[in-house]
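Each in structure tokens, the structures are laid out below.
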Structure P
Amino acid sequence: MIHPPRTSLLQDIASHRALVAIVCTGVLFSFFVGLGSVPLFDLDEGAFSEATREMLERGDYISTFLNGQPRYDKPVLIYWLQAVSVIVFGINEFAFRLPSALCATLWVVFVFLFVRRVRDTRTGLVAAGFTATAAGITVIGRAAIADALLNMLLVAACTSAYLYFAERDRRWLRAAFVAIGFRLLAKGPVAVLIPLATTFLYSLTRRELGVWVRAVFDPVGIGLMLAIAAPWYAAQYWKEGDAFIRGFLFKHNVDRFSAPMHGFRGSVFFYVPWLFVATLPFLSPLLHALRNAGSLWRDQAGRFCLLWFLFVFLFFSLSGTKLPHYAFYGYTGVFVAMALTSSGLRSPVLSLLPALLLFLGLLGIPTLIDTLSPGVQDPYYREALAAIPGKLGSPFMVIAVALALSTLLSMLSMRRIDIETKLLLAGAGLAAIMALFVLPVAGDAQQSPIKEAAMIARERGYRVVMWGLDTPSFIVYSGALVEKRDPRPGEIALAKVKRLHELPGYEILFRKHGIALVRVTGRASDG
């Protein structure tokens with residue numbers, strides 16, 4: 001039986017002011033600083049944002065469309081949230097990304113509240129800090145895509161389900177069903193899979209399958225779940241018919257597991273390196289948690305989180321379609337496991353060495369890019385990469401040096417500060433340099449040509465043909481749909497510079513980083 005904390009939340013926060021400040025700083029940098037200063041990244045951010053723009057333009061809040069065609073990738077919830085944000089703040093990057101930032105913040109809060117309940121406030125803050133400032137979470141937590149929403153709802157569902165099994169309070173069970181109901185609106189039928197499988201495996205290890213069966217078929221819980229999700233599914237099926245079933249249920253749910261989609265394939269070890277990258281700079285607590293899997297297994301919350309992570313990791317490792325962010329559905333289990341065992345870290349040097357090497361590695365980015373970019377064949381990527389060192393500039397180098405030196409100082413001195421606090425400070429530092437430099441520079445290098453071309457097209461009223469590109473952010477910024485085909489004489493085309501030689505004649509209206517907006521003066525070849 002779990003015994004809830006006896007002190008109030010405000011009292012606990014007051015007694016852990018330093019950790020609270022670090023976690024809040026990490027959340028601020030990870031999810032909010034510079035949220036609207038980076039162009040939308042293609043493909044995903046552009047696609048989600050354009051589908052939301054078209055929802056508002058069409059006045060159709062049931063079905064989603066991308067470039068005028070039905071979009072069945074995800075159900076409707078993320079588009080509703082983005083639409084509300086756009087209505088309030090206008091069509092801009094901040095508005096499209098704000099729902100994700102808020103959902104990511106709730107994700108961190110739910111992790112804290114869960115670990116505080118099963119362990120203590122300090123461990124909850126450590127778990128929240130790991131979650132907020134890990135490199136992978138910083139990226140998806142501020143992106144205009146569905147992943148922050150999906151993970152927030154998954155954490156709500158899984159942690160509520162665990163608390164039901166631990167406390168036998170049906171309010172937790174009903175909360176889990178409510179979270180799953182909203183997740184059905186955000187992800188689809190697969191939304192049920194991870195909570196269902198994790199609780200099944202956990203109940204199996206405890207020989208409580210009877211409890212699991214009764215929980216799964218709880219009529220009130222099922223009623224709540226259906227009341228939330230079923231109306232939209234019914235309305236969408238009524239509007240779209242079998243096309244919705246084929247496109248959404250089969251293509252974007254069943255087929256993603258059975259076969260690679262869009263060329264996203266990989267070996268069964270695909271997610272191993274991504275695990276280490278996504279959890280940076282916390283490699284040491286990750287390895288420590290894995291080494292202490294036995295003690296985690298003997299802890300009921302630790303066992304649940306291990307099963308949660310292992311199921312997700314193995315399931316998507318066997319899936320036909322492999323994308324790095326799929327494994328994020330299990331990373332919360334990893335972060336909690338890390339927090340439950342991190343008090344056992346003894347060596348500041350070994351614990352902080354990965355963070356030090358990471359910050360030193362950041363110093364080498366300009367040199368590495370200068371070395372590699374000349375060998376890149378595609379002019380778009382070659383010119384975009386070549387622009388990065390100059391855009392990073394001396395402030396980036398100064399902050400990277402400061403982070404490296406402060407981490408080195410933490411390794412060798414400041415013994416009054418515990419290792420976990422030092423790790424969270426390193427995490428907040430990484431979140432800051434990513435928010436202030438890495439993501440803005442990457443976005444400017446990759447996406448500024450698309451955005452600038454779109455703004456020219458919008459200002460001049462061009463109707464554009466997108467030739468050999470799939471950059472839906474162009475449609476967002478230009479505010480007009482495009483045709484994807486070979487351009488005809490007299491038309492305006494957006495294309496990569498490397499393909500312009502296939503046109504018998506053209507006039508360049510805009511060119512940057514291997515992207516060009518041209519007026520075609522001759523007939524395009526079949527190539």
Structure Q
Amino acid sequence: MQSNMNSTVNILDLCDEMLLTILNKLDNVDVLYSLIGVNQKFDRLARSIDFTQSLDLTTISSYGDDYSKIKSMFNRFCFYILPQIQHNIQCLTLDPWSMTNILSIENYPKLHKLTLINLKVEMANSIFCTNSSFVSIFQHQISNLVIMINGTSGYRHRWRLCTSMFAQISMKFTNLTHFQFDLITDCIYTLELAGLPSECYSSSIVHLNLKVKTFNDCLWLLNGHLSQLHTLVVHVEHIHNTSNIINNRKTVSNLKCFSLTSFSITLEYDNQIIPLLHHMSQLEKLTLSLYVHGRTSFIDGTHLHNDIISKMPYLHRFNFDIVTEIVIINNEYLPTSDDVRRPLIEKGYNVDCYVDYLGTERGRCHIYSVSSTMERMHVITNKFPDGIFMNVRIVYVSDSMHSIEYDFFVRISQAFPLLKDLTVLSTVNQQKSTNELDGYEQTFSIIEYSHLMTLDLISSHIDYAKQFLLKTSLPRLSTLGIDYEHLINVTEDFTSNTARANCANLKNIIFRNKPIIPGRKFFTYFPLVLNIHRVENC
């Protein structure tokens with residue numbers, strides 16, 4: 001006891017500067033929770049602007065299933081800590097756990113940035129699209145708003161609610177300059193903005209980030225409605241042919257930053273996307289993530305330079321991840337990976353690519369920025385070369401013609417060290433099964449995906465289920481998509497101790513086709529499973 005008292009005295013004897021240096025290495029929510037009210041000195045330091053102007057209360061929810069601890073922490077923040085520091089708070093990040101109680105305090109005189117994550121549509125609607133006290137208090141105060149909607153199922157009216165919310169927020173929040181209306185990965189909702197009246201757009205917005213249904217919605221945003229806009233980050237669900245044109249080119253010609261992402265196949269790259277980019281002569285930053293079909297040549301370094309880069313004299317940052325697939329090659333000479341990337345490398349761009357051919361007439365080319373900041377990469381094949389991509393969190397691996405071997409997945413674990421979501425699409429069996437790996441591979445090439453949380457093997461050969469559940473370390477795996485018969489086989493009817501290590505933390509399992517009525521053996525093997533879903537034939 002005496003030793004602990006001496007340690008406390010020694011810490012309190014440190015000067016403020018040294019204590020602040022130590023405390024600044026900690027999460028400020030932890031600092032506030034642990035030190036407010038402890039003693040006069042710690043209380044004074046914890047109340048400093050360093051720890052009170054920006055709070056991310058979603059960190060409290062990270063305690064997982066310890067609901068009593070989460071509730072206790074929220075109660076302490078809501079009823080004791082926040083009332084003492086609310087006059088300092090400028091930025092708040094909240095989730096459904098914290099939202100209702102924290103926002104009900106209402107008195108945040110300096111709050112200008114609000115981030116709300118993992119919202120259901122109905123909750124978001126109750127906050128923004130009704131006559132809530134929150135809107136009346138903060139509609140002239142908030143200048144930076146981030147809303148992240150989470151919804152993987154729902155009805156058509158929820159799509160309309162999202163669009164209505166966007167319009168209501170744009171109209172009511174009169175000083176809004178930065179607006180991100182984000183629909184998180186796998187969310188089925190998208191905004192349908194084409195046709196909204198001009199009064200639904202705020203003239204004060206300079207930075208806009210959102211997900212829309214069609215390319216027509218993207219064009220509508222750029223048709224002069226947002227007169228101050230200089231940054232547009234847009235994820236388009238489908239890029240189809242549209243007869244709409246931009247009549248007022250002031251907005252598009254004044255853009256400084258533009259990001260266009262679409263993971264659906266488009267045939268309109270040359271007809272729609274390139275003409276739009278040619279209007280953006282003032283661009284300084286450009287990001288393109290596209291999946292293109294229907295061309296007679298690859299989108300290569302020469303094309304990117306001649307048709308995009310050279311048209312933008314102020315461009316100083318260009319990130320891209322572009323797949324050209326099912327290209328009908330008319331030339332006798334088949335371009336190599338070096339042919340594709342060399343023109344940009346010679347001009348100082350850090351790029352890489354790989355090329356696949358089916359016979360001598362059809363090809364696929366994937367060219368991308370090595371230093372890209374994008375979190376998701378387009379579908380890769382077993383031709384994907386080495387590299388390290390620290391920002392990528394979501395990867396799809398697909399190859400309908402060739403097997404995807406063990407050593408490839410070793411390279412993938414090294415190329416994407418922070419990967420959280422992996423989908424494998426291959427019905428081709430592996431040439432070398434996991435039981436046939438040689439001694440070196442068994443000993444030195446054990447794969448570990450230390451951050452992987454979601455693994456989808458629903459549309460894959462059973463060999464990949466064996467590899468990942470038996471020969472791979474997946475310490476954080478919480479969601480697994482798999483064929484039910486494959487799971488029974490690999491786990492030896494829910495008895496295999498080898499597979500149990502990767503199944504112990506699963507909370508969600510998604511099966512293909514077969515309706516499941518799990519028995520006691522199933523839940524003994526998967527003790528933490530909360531949700532069991534079924535999808536139709538993939």
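A value of -8500 was computed for helix-only ellipticity at 222 nm (-39500 (n - 2.57) for each DSSP H run of 4 or more, over all residues; to 500); which of P, Q is the source structure? It must be structure Q, since only it matches. Here distance in nm of label points 7 Å out along Cα→Cβ at positions 76 and 316 has been calculated and equals 4.6, so which of P, Q was it run on? Matching structure: Q.
If FRET efficiency 1/(1 + (r/R0)^6) of positions 348 and 420 (r between Cβ atoms, R0 = 25 Å, to 0.05) computes to 0.20, which of P, Q did it come from? Don't jump to the answer; show the numbers that get you there.
Values: P: 1.00; Q: 0.20.
Answer for the origin of the read-out: Q.
For mean count of other Cβ atoms within 10 Å over residues 36-43, the calculated result is 13.6, so let me know which of P, Q that is. Derived from Q, not from the others. Between structures P, Q, the greatest calculated value of mean count of other Cβ atoms within 10 Å over residues 28-35 is seen in P.
Check the numbers for percent of Cα pairs over 36 Å apart across P, Q and tell me which is largest.
Numbers: P: 36; Q: 46.
Structure Q gives the largest value of percent of Cα pairs over 36 Å apart among P, Q.
I have 12, 29, 29, 22, 8, 0 for P(r) over Cα pairs in 10 Å bins from 0, in percent, for residues 220-331 alone, calculated from one of the structures P, Q. Which structure is it? Structure of origin is P.
Among candidates P, Q, the computation of Cα extents along the principal axes in Å, for residues 44-275 alone that gave 51, 41, 38 used structure P. Structures P, Q were compared on relative contact order in percent (Cα under 8 Å, 6 or more apart), and the highest value belongs to P. Source structure of the calculated read-out (mean projected area of the Cα convex hull in nm², for residues 268-371 alone, 6.1) within P, Q: Q.
Taken together, the values in this text are just the output of simple stated rules run on the coordinates, not laboratory data. Because the structure is a prediction, the values reported are computed rather than measured. Cβ atoms are built from the backbone, for glycine too; each structure is taken alone.
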